[in-house]
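Chemist: So, here come the structures, one by one.
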Structure 1
Amino acid sequence: MNRLILLITLFTGVFVQQGNAQQTVSAKFNQALDKYYVLKNALAKDQPAAAQQAALVLSAAVKEVPHKGFSSDQQHQLWMKESAAMQTQLASIAKSGDLKVQRKSFEGVSNSFVKLAEELKLNTKTVFIQYCPMVKASWLNEVKAVQNPYYGSMMYDCGEVKSTIAKK
């Protein structure tokens, strides 16, 4: 009987730890997503200095997402690949005060974040995947109204909502 209770306790502990780890991953992912929106908004508003700062903050937030706690090895591998790709592009944005360079690098950040949002489905708020036909690139938005980070004030509302990821 004591062995049975011990086994139940051990299994329960493992599942609780896994659940807590997944909650931490989700919370940190959503914090990074919020920082992504700050970067997107800086670019949409033609603010290169704010974009540089936002890229640094987003880079730190991406690093804070724990490597353990994903619900599968496949999710973990995806995170590792895409977060590494994002870090390279974020460093480029942080180093450059040129909006054109920043926006080109933002395409890479967005490609990675779109893949992660679609595959991981960790978002606690609705996410809109928007698309600019002029650049042929997508980005994530926290609101349905288009806010184009690739053209900013030149074509602020140019684009369309490609799809929606419901909150989990």
Structure 2
Amino acid sequence: MRRTLEIVGVGMLAVLYWITYSALNGPEKLPDRIPTHFDFSGQPNAWGPPGLLWFLPVVASGVYLMMTVLAGIRFRRYNLPVPVTEANLPFIQDQTALMVAWIKCELLCLFAYLQWSIIQSARNGTFRISPLMIPVFLVVIFSTVGWRLTTMIRGAKARAESITSGRPIQNLP
């Protein structure tokens, strides 16, 4: 699953670069001034040249790289409401890496949608994006964190119980 998410993440990063490249070099020219920042209601409150569209893919690449490096580090200490033992440490490390992979994909989807919205806003002259965009993506990201943490806690507890009861570990979540 994690490998699939990594492929999706790299694909979304490529889509973000493609959206930007095609907007700047495609047949439909962008205006000389495009919105670069929006307020909570979706109205633009900062403007700039079209070349600033490269800022979002570069930031997305940096965030993706940083999260990939951090997910690859095998920490031995975690702040969870269950004790981390030698028996459940590999499980917790794998689940943490899986959670980071999910969040990377979700963030890259947000960046791609935001970039597409900025470009469409500039082309249509409406200069507005949906004010629900950020709250929806925040709910998705926090739901992912909650789901993955629940899986980690249940799996860690089950592994602790299996050691005391002698039950085999391979059937655990």
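Chemist: Work out the source of 3.1 here, i.e. which of 1, 2 gives that when distance in nm of label points 7 Å out along Cα→Cβ at positions 83 and 147 is computed. Please list the in-between numbers first.
Modeler: Details: 1: 2.5; 2: 3.1.
Among 1, 2, the structure yielding 3.1 for distance in nm of label points 7 Å out along Cα→Cβ at positions 83 and 147 is 2.
Chemist: Now, a different point. Figure out for me which of the structures 1, 2 the number 98 belongs to, where volume of the Cα convex hull per residue in Å³ was derived from the coordinates. Don't skip to the answer; put the middle values down first.
Modeler: Details: 1: 98; 2: 119.
Of the options listed, only 1 reproduces it.
Chemist: Mean count of other Cβ atoms within 10 Å over residues 51-58 computed as 15.5: which structure among 1, 2? Can you show the working numbers first?
Modeler: On the way: 1: 21.5; 2: 15.5.
For mean count of other Cβ atoms within 10 Å over residues 51-58, the value 15.5 is produced by structure 2.
Chemist: For relative contact order in percent (Cα under 8 Å, 6 or more apart), which structure out of 1, 2 has the highest calculated value? If you can, show how the numbers build up before the last one.
Modeler: Values: 1: 22; 2: 30.
Of structures 1, 2, the maximum of relative contact order in percent (Cα under 8 Å, 6 or more apart) occurs in 2.
Chemist: To which of 1, 2 does the computed value 1.7 (distance in nm of label points 7 Å out along Cα→Cβ at positions 35 and 67) belong?
Modeler: Details: 1: 1.7; 2: 2.4.
The correct label is 1.
Chemist: Moving on to the next point. Give the label, chosen from 1, 2, of the structure having the highest value of FRET efficiency 1/(1 + (r/R0)^6) of positions 27 and 91 (r between Cβ atoms, R0 = 41 Å, to 0.05).
Modeler: Details: 1: 0.95; 2: 0.20.
Sorting by FRET efficiency 1/(1 + (r/R0)^6) of positions 27 and 91 (r between Cβ atoms, R0 = 41 Å, to 0.05) in descending order puts 1 first.
Here, each number is a calculation from the coordinates, and none is a lab measurement. Every value quoted in this text rests on a predicted model; they were computed, and no experiment measured them. Cβ atoms are built from the backbone, for glycine too; each structure is taken alone.
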